[in-house]
Structure 1
């Protein structure tokens, strides 16, 4: 049984049109953190690179469920499985606007995963503007940030708040993320007392409350 009982399935789409921002790493770690809370979680891999499928092949646990899908299969899959999962996370490819559009249309929240760099921020701004124009609910998550909170990072966080809603917490650049992926785990399983695990917990908590998957005070 989940912490909130069996409610309506929620869909989170992780998006970014610039590659290498940590989108897939973010997706699988949120999925693992949510599954560890007792929720039924599906990770939909719509990226032809198949990174999530590779991670799943290394994994020994049932949850989260990982499914490889083409963009044109997404809406049908969600309709067929709307009673099977509490949370569905759709990991989208960076350079496929059609797939991103289909995912955010089906999502309750689009999560723009970006880095504190000028190039990544400029791409995030374009997505922000597009989502605002079409009334799509979105939030911005800073990933691959410096491990320590510096005045420069604080300034980047403040700058991103001017773009829209920023997720509480950031995911720093830490070796634990890639070490966990290499053995088919999330950081909460690989190094549960580590700093990366604490970061994922904070981010996941914020997202689950925003999606109303988790409703406790």
Structure 2
């Protein structure tokens, strides 16, 4: 059972439909104990990191997620669900996030052009990650759909599984152990987005978490 976290994210219904389309067995929940016992966890997200963190703290989910991830439970963060994994964010003033992935959420550079970046852009898959199960049947250069003004400046470049160029090359996919997170919206990214979600479902089925 995959727990899809419901903290009020606007893209939740689309993420749920996309996961169901690829055959996922899931429950939509805001219950920390359900998340703690799930076989895998998906954290959708749109909007601002500060608002998302406030919701996760209010629900008691912010306390559970670090333990769930540390236990090896497969995890997928989407867009802001990726950004809140970092140590802190500069969006609307510096504030703390979950501090699961060392780094800072920073604004895309003004010379990139229109901000937010809205639309299709390419994944440049890091060579060492091209055989990762998350990228099965997804080619280097695949087009996916972005909506964001901020990006994840991670401290450890070894976890960057793919980059995308928009004024700068920014991490569009990070993978560390059984944690994966994407800056784009797979639920809006056509066949390649559905393929990534299907790959995550298969990947999560193959993992046996240590327990929280």
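FYI, it's all coordinate maths here, none of it is from the lab. Because the structure is a prediction, the values reported are computed rather than measured. Cβ atoms are built from the backbone, for glycine too; each structure is taken alone.
Points to keep in mind about this one:
- Identity of the structure behind 18.2 (criterion: mean count of other Cβ atoms within 10 Å over residues 11-18, calculated), options 1, 2: 2
- Test item: relative contact order in percent (Cα under 8 Å, 6 or more apart) calculated as 23, pick one of 1, 2: 2
- Entry that produces 33, 20, 17 once Cα extents along the principal axes in Å, for residues 91-146 alone is calculated, selected from 1, 2: 1
- Parent structure of the calculated result -7500, given that helix-only ellipticity at 222 nm (-39500 (n - 2.57) for each DSSP H run of 4 or more, over all residues; to 500) is the read-out and 1, 2 the choices: 2
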